[in-house]
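Have a look at these structures, which come just after this line.
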Structure 1
Amino acid sequence: MGIVEEALEHAEREVKSPVPMAKREACDKAFLAVIKAVDDYLISRGFPEPERHSDRFRYMRELEKNDPRVAKVELSEKLGARFGKSHEVCFYGGAIELAEEEVQKAKELVEIIKSLPR
């Protein structure tokens, strides 16, 4: 099992917990799964492994500019939404009411990423 699948598995388990901190951790793990899936995809397309979020977004915008198939799914926009909601609002901000939705959206985004042309 890779890190993407492992992170999603943890997120799915933690989101079901009645403990607020576990729900926050679920958001963090869901975001980690998305980040690692994006990194794997970028590397498969010839980019260096991103060292920070700004690298990730820059590489994705470049891909979207040059590949209409990638542009069509708006990957950078979807990552930005997960960064804002899963990472900032749910995990750091404690808005655990978003946890189930964010875990589901992370799973969906990972599947989209896996379906993109390599």
Structure 2
Amino acid sequence: MSRFDVRRTAKLKELAACGAFVAASLCEVKRRCGNPRCKCSRGLPHKAHVLTRKVGGKTRTVHVPKELLGEVRAWVEEYARLKRLVREVSEASLAILHHHSVVARAAAASRRTSPG
């Protein structure tokens, strides 16, 4: 097993340990509620959190309740980690292919140059 196989196997094990995730971006938005007596009407808007994602080329937004904010933030971070791991597994697989072709070319070259 080459060092590339070892690296890829380790990354695949990390992938298997991934938890819940969401493919979206967590954003803080500032809004006015419309109540003329509220502080937001005097320039101090309310803060809220939303998840945004693309669906069919359009941005879709989902409100995130305050009590779920920490959990949703962890989901977004887990998705970022998942994307990184998938990229690393792909790079390791490509390295295995590249290493194999280099070894095969070297072996073919040595067969051509050896007296025989």
Discussion item. When distance in nm of label points 7 Å out along Cα→Cβ at positions 9 and 41 is computed for each of 1, 2, which one produces 6.8?
Written reply: 2
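Looking just at distance in nm of label points 7 Å out along Cα→Cβ at positions 25 and 49, which of the labels 1, 2 belongs to the structure with the highest value?
On the way: 1: 2.5; 2: 1.7.
Once distance in nm of label points 7 Å out along Cα→Cβ at positions 25 and 49 is tallied for 1, 2, the winner is 1.
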Practice prompt. For FRET efficiency 1/(1 + (r/R0)^6) of positions 33 and 89 (r between Cβ atoms, R0 = 41 Å, to 0.05), the calculated result is 1.00, so let me know which of 1, 2 that is.
Written response: 1
Worksheet item: Where is distance in nm of label points 7 Å out along Cα→Cβ at positions 17 and 65 largest, in which of 1, 2?
Response: 1
Worksheet item: From 1, 2, which structure was helix-only ellipticity at 222 nm (-39500 (n - 2.57) for each DSSP H run of 4 or more, over all residues; to 500) = -22500 calculated on?
Response: 1
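Work out which structure the value -0.93 belongs to, where log10 I(q)/I(0) by the Debye sum over Cα atoms at q = 0.19 Å⁻¹ was derived from one of 1, 2.
On the way: 1: -0.93; 2: -1.03.
Derived from 1, not from the others.
Since every read-out is calculated from the coordinates, none of them should be taken as a lab result. This one's a predicted model, so the numbers in the text were calculated from it and none came from an experiment. Cβ atoms are built from the backbone, for glycine too; each structure is taken alone.
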